[in-house]
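The structures come next, written out as structure tokens.
Every read-out reported here was derived from the displayed coordinates using simple, explicitly stated rules and does not represent laboratory data. Treat the numbers as computed from the prediction; the structure is a model and nothing was measured. Cβ atoms are built from the backbone, for glycine too; each structure is taken alone.
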Structure I
Amino acid sequence: MRKAVEKLTELKAKANRLPKSPGVYIMKDKSGKIIYIGKAKALKNRVTQYFGAGNQHTPKVRQMVSFVDDFEYIICDSEFEALILENSLIKQNQPKYNILLKDDKGYHYIKISDEKWPRITTCNQVDRRGEFIGPYYSSMVVKDTVEEVRKIFKLPDCNRSFDKPTKPCLNFHIGLCDAPCRCKISHGDYMETVKSAVEFIKKGDTENTLSLLERRMESAAERLDFEYAARLRDRINAIKKLGEKQKVFMCSHASQDVFALASIGEIFCVSVFIFRNNRLSDKKHYFFEGEGEKGAFYNEFLARFYEGITDIPPRILIDTLPQDRELLEKWLGERLGKKVTISVPKAAEPLEILNMCRNNAADNLSHKTEQSGREMSALNELANLLGLERAPRYIEAYDISNTAGDENVAGMIVYRDGKPYKPAYKKFKIKSFIGQDDFRSLAEVLDRRLNEYEKGEDEGFSTLPDLILLDGGSGQISAVEPILKKHRVNIALFGMVKDSKHRTRAIATSGGDIAIKSNRKAFTLVTEIQDEVHRFAIGYHRLSRSKKMLSSALLQIEGIGPKKAKLLMDSFKTVDNIKKASLDELKNVKGFGETYALKVYEHFRNE
């Protein structure tokens, strides 16, 4: 431990001697291996932060710093020059603690096999047996293209021989294949179909393909070759149907990339939608672990993503702006040869595309973490709406219930990963005052809850929430904020506001309300939480009132006070059960006594 402290002091002293110039710093471990490379606008200011503010770092950065044995630096003329050098060095050295976007799947190709009856398939490697179209970065593009072409041109996906007639498979009967295995299609016609399919893949020009097929269909009909004309007609209809399907994934901008992030705990996923020629042409997703600010994360992620890529779009949509947006725009613009913009969308169409991308990230993350995609989407939508860094995995909600100040109680419910977690539900009786005051009640409850967390004795209070929701508005928030400051906890705090019909209307902040109804998934989740905490709190209040009313009947018995009545109610739960109890059962109530048992027994028998 002493050696670690001495090393940290040594590194901090070295960092304090750095110039306040732009540059790149290179962290190394004991073996001299590069473990992290970063850039800085002012080297001294940036590098000293690593060795002087350990408690403020994320776990990943703290771990990296613990392995640093030395560092080097390179001074640059500008921060922009430092960005370019940083990218180059990261690409060369692949440091462990930098964001590395490795494509472990390789490239993908469409293969037209070299055989008498060629087949169109997907593959990952090029050989000498056939024609290959590609390479493609995404397997999704290759797979979808081959499936679409097979459907349009009714080509086989089997390995059957087509030289001898055989019984056709299901694809023929459902209209997905012309079944050359029946030997009712000539080899020439089959080759012409394959040729058309390859042209369609290479050119991707739907309008020209349709025009060509329509001319061929009309020509076939004039020759009275109605069977061939019918096949062309079906092909034309399939292409048109495909075009209608693709409209769902079209946008008004010809070329743009869309980035969105979804997280749960320390695991998060970035999804990328790539639009070219006004349609979604590809999508990718990447998983990471760790914590950190989204703007800083996107700095490094975007630099790694576009390093080595020549197909840069002029427009990039993102859910959180990178901290170095202007530097990245300049770097990408110089490589593209024209202006590149990075922005958070606000208009309807791009915002809809971004939400689709975010939902895609949440769905991928749900498979990774085995969570429900619906809950993940709602949590990420809520996090985006409230400006949280990540989706709140652990949510606590509070509500107060009383009748004109009588039997003043509170309910605390917990939602874990978007679902009720009932083992962590808690009930509170208000103790610090008598009467009706929701603000003081909430302050007392949160104070007691955080005191229990600090004691560490009750496992049910051992987890601090990512988000606290109060049933109420800015008044309730103002009452609780001092309690959070008192206990020095940094927990997102919001209120849940209802309309005149007691339906969820908005999310409250200390400065006003956030409209929520347009965010369907987040609205549904918050409404569910508000209804659940109200149900739980009012249920506890009714139970308390019921017990009080029932126990009052026992107080009419001579010698029975509140304590004795409570002993009976705890043992028998209801007054009816007490009335039916035998004398021996009453005597067996611990701490009650034979004399009082006889009084109760005789009271109800005489009654």
Structure II
Amino acid sequence: MSSSDVITWDMMLKKMPGIMRSLPRIIRGLKISNISNPNQPCGLALTFEQAAQRNPRGSAILYESTRFTYDEVNQWANRYAHYLSSRGIRKGDTVAIFIENRPELLVSVLAVAKLGAVGAMLNVQQTGKVLIHSFNLVNPKAAIVGEEVAASLNEVRADLNVAADQVYWLADRDTTKDPGQAPEGYTNLSTESANSPTRNHEASQRIYLNDPALYIYTSGTTGLPKAGVFKHGRWMKAYGGFGIVAMNLGPTDVMYCTLPLYHATGLCVCWGSAIAGASGFAIRRKFSASNFWKDVRKFNATAIGYVGELCRYLLDQPARSDDADNPCVKMIGNGLRPNVWMPFKQRFHIQEIFELYAASDGNIGFTNFFNFDNTVGISPIPWALVEYDKEREEPVRGTDGFMKKVAKGGQGLLVAEISDKSPLDGYTDPEKTKKVILRDVFKKGDAWFNTGDMLRDIGFGHVQFVDRLGDTYRWRGENVSTTEMENIISGHPQISEAVSYGVEIPNTNGRAGMAAITPTVPVEALDFTDLYQFFKEQMPAYAIPLFLRIKSQMETTGTFKYQKAHLKEQSYDIAKTQGEPVYALLPGSDQYVPVNDEMVNDINEGRYRY
């Protein structure tokens, strides 16, 4: 940690005038964030309806060449909601939503929320067994499917637990102008809802903080994705904390977001911030580095949503004389590394970076609303950093049985207190929720959420993100479960054993996938082409291992755990792998090739664009 990353009294004093001016807004945002009355209506639907009242003719959603006002989006969602209600969808029912980033996705989420039903945000990259698992895990009463991903659903339709007449289809176009014709086995939601009422559904006034709003899927140490419960009370925390306290957008502002809207950062943080300001929300189907700033200018976006990888890709683009000539003044997101932070801020002339830390399945969030550099900010939730033993993969406990907090300036495992004021919504499966709860942490009977993340204390309640721990790593903005990867890799007939882990590539964000494998055949007989095709069919693209290390035998600890710490440290560097060959899947390639010293150097020097 450099001295420039430490928050000092002088730095805090310089911020005080701005803090004092913002105090009324901060107090209002915190009050909204911390609704405690279980009978007070709140949530996604109510906040959107309030925004529509404040700014009915203002831009709500901007996409490609289309613009929808708050009034138009609200009425559109009301038609969906009234129709789904007529089809028996009620408060507490689950509706699976499987659509790529486009207006129909947001309208579907809003319509489901208006009924008090729960939107299960299926990852559009999922296929096959993983899609079946994610879908059936939440036992949906209905599903809304975009034409663009219908082929993936069709492949597994027979294995999905949903009534045939409750699967709704949305054409891959502007359905307000052309609803298209649904294929056999689907109900066209646009056509069938066309004559439904446009008034707000009365159910939106009967939604409270403890009612589930969304299921956000996450990969964890148990293998297949888990469904994290995102309640309307947490929507209010994102809306008030990130939207009002931090971003402070207004009706003339536009938030531009290319992040996947099945994740909480895009859907809850970015969209929630736009709704909080009755601001425009500009979206793109998929991130494009070459078109990013063109879109920002086209939509006149004053704010952007990001993850660290996105910023690095933009920074890697050839410099242009007009890089700083853009309307964006603030940004919100997570994972921005120190070596990208200042160059990005200076090159694109960004005034405020609201880096955050939050987990869709957790109970804590940090926000950098004081606008310091290289920090995820502060949190109103009680938290602590505790010592962690990476070899044993568990927190350190003292002779008294309690955990030990790290010293100021140190790094440790982040834990967050679970209480009435900071409840843990957890997962749909109570047993999985139990696994992330630490008991008797600092005193008998207490309970703390185990984030699985290492953070560093930099003073005045501010922290920096350091790394993920355990059996999950993050790559391309997605969590990858090592257990799930090991199960899939070991399923190939030429592999008897596999150990999956994430390794760091210099100047990239997250950890790239790597697997140590023990083949059932000699190395020269290992079919790497078939191996890649197998991975491609069984895994999302972001989870395919970029490096393979060939081992004759796996090393284990005395308790028969794989010695991943050594594997992670040795990484893909063949000078450290004790003569064991390593193969790499280079960017843009579909073939694993042997790694040599020159390739290791080229990877480390950034000559390959990961």
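Assuming -15000 is helix-only ellipticity at 222 nm (-39500 (n - 2.57) for each DSSP H run of 4 or more, over all residues; to 500) as calculated from a single structure, say which of I, II it is. Mind dumping the intermediate values first?
On the way: I: -15000; II: -8000.
Of the options listed, only I reproduces it.
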Comparing I, II on distance in nm of label points 7 Å out along Cα→Cβ at positions 301 and 597, the highest sits with I
One of I, II was used to calculate semi-axes √(5λ) of the Cα gyration tensor in Å, for residues 197-284 alone, yielding 23, 19, 13; that structure is II
Comparing I, II on distance in nm of label points 7 Å out along Cα→Cβ at positions 93 and 229, the highest sits with I
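A value of 16.6 was computed for mean count of other Cβ atoms within 10 Å over residues 533-540; which of I, II is the source structure?
Values: I: 19.5; II: 16.6.
Of the structures listed, the value fits II.
As an exercise: Rg and Dmax of the Cα atoms in Å, for residues 109-460 alone, calculated from one structure in I, II, equals 29.1, 97. Which structure is it? Write out the running numbers ahead of the final one.
Details: I: 29.1, 97; II: 21.8, 69.
Matching structure: I.
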Re Cα extents along the principal axes in Å: value 111, 76, 45 computed from one entry in I, II; matching entry is structure I
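Work out which structure the value 7 belongs to, where relative contact order in percent (Cα under 8 Å, 6 or more apart) was derived from one of I, II.
Details: I: 7; II: 11.
That value comes from structure I.
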